[in-house]
Structure P
Amino acid sequence: MPMTTTSTKPTLVVIVGPTGSGKTAVSIELARRLGAPIISTDSRQMYQGMAIGTAQPTPEELAAATHYFIADRPITSPLSAGAYEREALALLDRLFTTHPTVIAVGGSGLYVDALCRGFDALPTANEELRASLSQRLSEEGLESLTEELHRLDPAYWEVVDRANPARVMRALEVCLTSGRPYSEQRSGEEAERPFRVVKIGVDMPREVLYDRINRRVDMMIEAGLEAEARALWPHKELNALQTVGYKEMFDYFEGRCTLAEAVELIKRNTRRYAKRQLTWFRRDPSTYWISPTEIEKAIRIIQTI
């Protein structure tokens, strides 16, 4: 029998935290206890053919609860954060007609913010600027663009996925088009939602998290990450593949490093990404933090706030 809360509004329970922290397991146990479906707020798990590298839920985990935005579109059909907001809100409208509670889980801070707070209307770059940045990316590399972003907007540079060209270029577009830092134009004003949001962060001691990340990368290699990446290699320019785990493998395929070096780079870059995720999520004081084993604490939070 699904548990309900005292609120008259439906409840969106948002599970956030760094990669490797156990968010998926927490979300599935909460879904089982609350009789709730799960929607992903991961900007990569929605794509087909990327199951290993994005740590999509296993078939057993998918069978344990109804999931949405998991491997439901090809990599050639990108979904921006703004478009995700529209799709996810329409889905929630349907799900809340039959479920008082829905679980959202993922580590993509921009997509979490789009869902919970709304996506700010930011200036659109002209095609000339976009082409210029693309040319610089090709000729000078991503590091040149990230250095400029650091100069123009050090606050956003601190939290952005600096290995993701699309995110870096978009922030630069806004800075250069408006003459103001991107971070200042993210209004901080929450859009009104017809549901209440309960945010629960999953974390653990840093050394434990980093060890889990290292071991998970080893498991991905054993599960066939190299073969998965080879199948995706012809599409390496797509935004969906500007992702830790694939980019390092592509460098290995193209002779820029050995397989062993690629694996170590994946571990290092994943640890760095986890650190940036924590910086992003900890800026929200409304988030209640738990360890991955504190399911009872999470239930109490959901039912009492």
Structure Q
Amino acid sequence: MKLGSVIVTVPKKHDPGEIERPSSFRVVRLIFGGENPKDHIVMQTPVLQTKADFTADLHAIVNKSSGRKQAFVFVHGFNVTFEEAAWRTAQITYDLRFDGASLFYSWPSRGDTEDYIYDQDSARQARDTLEDFLELVRTQSGAEVVHLIGHSMGTNPLMEAVAGMWEDRDGDDPIFNQFILAAADIDRDVFFDLARQVEGAASAFTLYASGKDRALKVSEDIRMGSAPRIGFVPDGGPTVHPVIDTIDATELDTDFFSLRHSGYAEHAELMDDISLLFVEGLRPPDQRTPYMKPKAHREGGSYWVYER
């Protein structure tokens, strides 16, 4: 594991949920040029730090919080490079108006849609160092609350890491605040086992699932029609669990956490919901917005559907 910091700038004309980048078409780049901080989210050169310097800087940022001292950690998913993870973390921070320390854990994705198996192995291998990183943030950042956001393939090692941290803490207070799983690329049976292991480790768990997530469809196709991943909503409804608030966000499209995403309004509404979770911790979801409608699952339990 390597530690460090990086500055990412966000343009003033930024649209919530968007990652403003130059066109991927080479001819357009040749005519109009490359990235420009006035128009694009831009990452400066990362600075590697010793553990002592990293924790000192982290503590200083947390102490600048105007309210409660807080931090969040973002763990990216399939087909996301280090640079892309930095862009996304900056965008989330900016859109949430997050007042605290923003961190991301980058496991070595190849950043290529054809390397799903490679990425899956890399994410699995990253579990132990992710646990070390989370423990460092939890105990040495000075934050009173730490939120977690996992996306796609990053949700499995994130849940496993938290399970490892929670294993010998039965009866303790939660060690994290909001634990958000977006478009989780986790097998349903594995998820139920992990959910049992992490129960109580966070103040609240929220799963955003979608019926039109392309990456999860690829994951399902690779497994030749096995049980849907829990972040995907099949015809029978999403995966539900008694300790997790499951939100069918098909209308919002959870694909926005990757770089393949859709429109401005959808992003703004989903980010607003996460912001309310971070700031106020309002649950269940229909307490945060009238657009969240409770619905009974045919196999028992309930979930919430985003409806406009």
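Things worth noting here:
- Given 3.9 for distance in nm of label points 7 Å out along Cα→Cβ at positions 114 and 178, calculated: source structure among P, Q: Q
- At a computed 15 (relative contact order in percent (Cα under 8 Å, 6 or more apart)), which of P, Q: Q
- Structures P, Q, by distance in nm of label points 7 Å out along Cα→Cβ at positions 130 and 210: label with the highest value: P
- When Kirkwood radius over Cα pairs in Å, for residues 74-193 alone is calculated for each of structures P, Q, structure P gives the greatest result.
- When mean count of other Cβ atoms within 10 Å over residues 34-41 is computed for each of P, Q, the largest belongs to: P
- Taking mean count of other Cβ atoms within 10 Å over residues 138-145 as the criterion, the highest value among P, Q goes to Q.
- Read-out helix-only ellipticity at 222 nm (-39500 (n - 2.57) for each DSSP H run of 4 or more, over all residues; to 500), computed value -11000, structure in P, Q: Q
No value in this document is a laboratory result; all are computed from the given coordinates. Fair warning: this is a prediction, and the values are worked out from it, not measured in the lab. Cβ atoms are built from the backbone, for glycine too; each structure is taken alone.
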